[in-house]
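The structures considered in this document are given below.
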Structure P
Amino acid sequence: MTEHDGILAVARERIALEANGIAMLADELDESTVTAARLILGCTGKLFVSGSGTSGTIARRMAHIFAVTGTPAIFLPAMDALHGTLGVVTTGDILIVISKGGGSDEINDLVTRAQDRGAAVIALTVTPDTPMTRKADLTVVAGRTPDVDLGGMIAMGSTLIHAAWGDAVATVLMQARGYSWGAVHHTHPGGAVGAQTSLPEALPGVRLEPLSIDALRVGVSR
């Protein structure tokens, strides 16, 4: 084996581990994902997505993907929220909080204060029993596949899995809303997307019953 072969072997192993984790997510999806999609569809306020560190980067991407596919969403940086931006959160809003461990002070403070202001919180995490999940209105556990994160410490594969979860929910909502490619094209006039002169075939519709925050909290969906 040459030196370059060894380098490529390390790179390929990392990619294979992360790809396997994303593939396993498809089998791990459960009723919590359906409930999350229903809750977002039934949202009467604003949808925010938040996180810190690498999870914050994924949160920004997720908010963008939601918006592009017809579900208006805003990225809310956790630390900025705790320095006044939290004032944008009001009754009827939904906050998706992404955190691998669910134990960071700023995330848990954000969850508590968002709920104090009338928002519902969806926790997207790797760890099912944490201060964050005990506070959240709904918890979605994804990314528990062994070895997806380097050394079990650096959030590599787990955050890609959370990104894939967001893509999946955004697709469900796009099809449930009947959001058209024409609408996507209209809001995305820049770049290669805006330059397209022909659009894909319409996606098939899916039936999804909206769920209110109040109904979630009284346990109708559980």
Structure Q
Amino acid sequence: MGLIVLPVTIPDLTSVYDAYFAAFKGDVILDVLYPDGITDEFRKLHTPATLQWWHTVTMQHTLKCVDTETGEIVGMAVWEVFWRERTDEERKKPAIEWLQGKRRERADGFFERLWEKREKYLGSRKHVYCMFVAVHPAHQRRGVGKLLMEWGLGVGEKLQLPVYLESSSAGVPLYTKLGFERLSESAVLSPALTHKDSDVEIPLMVKMPAAAGGMTFEEWAAKGHPRFSS
């Protein structure tokens, strides 16, 4: 008994996002996406809206990490697995449609900076993308994040595909230990987007599959993204 990573089911939705909102409390990402705050009234709307969103996605997978001693959901992650090339629809610039006016401009601009880099590095190519990993603050340092990461890394190995993510500066050492390399470019978010005093640099990281034979992502890109030998 211990921790186990499983797919999220519909009855889990509220509990799964309890972990998400606790993990990112005070983070700029919640201020960008939900500028009115995370209230009880908001949560009553968020759960059905998320369920509705699930009906529209085919390549996105939401996972939970469960403490099997207590049944508590202690973390969650959202992964996108593009085992085929991305469609034009899947490559569209993100739009935060529930916001309006200046709030919408800020949110769209925030995610556009990340989208631009992913488009540059990956385009339509097959890959595995870690949208985010969230660990409830009460369960930090138990290996929850590592377990949630291992799911996506395992998929990348099975499919022989690169695994891509946007990190925080604090997250770089953890991802490096998991075998990720930092790309030469970062995404840069201006104070207008983050409401911080200066630019915020977002490190971009990739883990190549073992089939790459030690070739880095940028070496692979320079060679024209050749198929790996099995």
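Source structure of the calculated read-out (helix-only ellipticity at 222 nm (-39500 (n - 2.57) for each DSSP H run of 4 or more, over all residues; to 500), -15500) within P, Q: P. Distance in nm of label points 7 Å out along Cα→Cβ at positions 32 and 80 computed as 1.4: which structure among P, Q? The read-out was computed on structure Q.
Each of the structures P, Q was assessed by FRET efficiency 1/(1 + (r/R0)^6) of positions 72 and 168 (r between Cβ atoms, R0 = 30 Å, to 0.05); the largest value belongs to P. When mean count of other Cβ atoms within 10 Å over residues 48-55 is calculated for each of structures P, Q, structure P comes out greatest. As an exercise: distance in nm of label points 7 Å out along Cα→Cβ at positions 16 and 40, calculated from one structure in P, Q, equals 2.5. Which structure is it? For distance in nm of label points 7 Å out along Cα→Cβ at positions 16 and 40, the value 2.5 is produced by structure Q.
For FRET efficiency 1/(1 + (r/R0)^6) of positions 24 and 128 (r between Cβ atoms, R0 = 25 Å, to 0.05), the calculated result is 0.95, so let me know which of P, Q that is.
P
Taking 1.07 as the value of Cα Rg over 2.2 N^0.38 Å derived from one of the structures shown (P, Q), identify that structure. Of the structures listed, the value fits P.
Which one of P, Q has relative contact order in percent (Cα under 8 Å, 6 or more apart), as calculated from the coordinates, equal to 19? The structure behind it is Q.
One of P, Q was used to calculate FRET efficiency 1/(1 + (r/R0)^6) of positions 112 and 200 (r between Cβ atoms, R0 = 41 Å, to 0.05), giving 1.00; which?
On the way: P: 0.45; Q: 1.00.
Only one of P, Q returns 1.00 for FRET efficiency 1/(1 + (r/R0)^6) of positions 112 and 200 (r between Cβ atoms, R0 = 41 Å, to 0.05), namely Q.
Laboratory data are not the source of any read-out in this text; all were calculated from the coordinates shown. Quick caveat, the model's predicted, so the values are computed rather than measured. Cβ atoms are built from the backbone, for glycine too; each structure is taken alone.
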